[in-house]
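Multiple structures follow.
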Structure I
Amino acid sequence: MNTEHDQETAGKKYKSPKWKLIRFFESSRDKWKIKAKDAKYQIKLLRKRVKYLEQHKREFKELSNNLEHQVQQMKDKEKKMLAEIDRLKKNL
């Protein structure tokens with residue numbers, strides 16, 4: 001399934017010497033590999049950070065809910081105590 005374009009590009013010759021082209025393509029490939037490796041590492045770090053933050057978010061949310069529950073219990077206890085104080089004052 002060769003087209004005319006494929007045949008034209010296959011027949012093209014580079015003007016630069018092969019040793020220069022090889023060195024250029026190798027360095028280009030090596031730079032790309034390093035860049036890809038760094039990107040994968042950054043992605044891994046960011047995923048770990050997201051996981052860590054989500055876990056702590058859940059923990060803090062649970063802690064917050066527990067504290068809100070305790071505050072509500074304390075308010076209820078305070079109301080009961082105030083009601084008891086009012087009842088005792090009336091009995092005096």
Structure II
Amino acid sequence: MLVEQIKLDKGSALGLKMDMENAPLLVIRAGCGFVMCGYLNMDIANKLGDVAVRVTGVRSFEEVLNAKAQDVSLAAKSLGIIVGMTAKDALNKMF
């Protein structure tokens with residue numbers, strides 16, 4: 001597992017990367033929420049009330065940051081995070 005500090009405009013986030021069989025599992029945690037790769041489930045994030053953004057087709061932290069949100073939780077929407085926003089912009093709204 002790779003754990004990396006990721007500096008953003010409004011603070012520092014924590015990146016977690018675990019290599020799986022066919023693709024990496026990636027999560028970047030910032031302030032009150034996180035961005036997750038397609039391995040993780042938005043339905044559960046909504047059920048738990050998490051501020052969450054899902055991106056797909058990513059293999060590195062840099063790709064996650066530049067990817068556009070494919071799905072956002074209800075709690076993320078309440079912070080002004082929308083589908084199509086870059087993950088980096090979404091993470092900055094989570095501080």
Structure III
Amino acid sequence: MSQRAVVTVMGQDKIGIVAGITKILAELKINIIDISQTLLQDIFAMLLMVELADDADLVAIKEQLEAEAKKLGVRVVIQHEDVFRYMHRV
């Protein structure tokens with residue numbers, strides 16, 4: 001069984017953002033279901049839908065993603081899919 005989460009990444013565009021974030025996800029055995037990225041002038045934005053094991057520790061995942069984001073100079077947020085959908089309902 002699995003659960004899903006949404007990862008958002010934003011910051012100044014530079015080489016290595018996608019590689020750095022997806023490397024952490026791969027190391028944690030987190031499957032990327034969907035990925036979208038865009039560049040608005042020099043601002044990079046990426047949205048990923050990921051699949052987590054039911055017993056995944058979101059806090060630990062968040063800490064590892066934030067550590068990598070700090071190295072890359074970007075901001076990263078991970079939210080359980082249900083929380084993301086609730087917060088962004090219309």
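Rule-based calculations on the coordinates, nothing more; no lab input. Remember, it's a predicted structure, so these values are computed and weren't measured experimentally.
Structure summary
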quantity	calculated
Of the structures I, II, III, the one that -5500 was derived from, the read-out being helix-only ellipticity at 222 nm (-39500 (n - 2.57) for each DSSP H run of 4 or more, over all residues; to 500)	II
Which entry (I, II, III) yields the derived value 0.93 for Rg/Rh (Cα atoms, Kirkwood Rh)	II
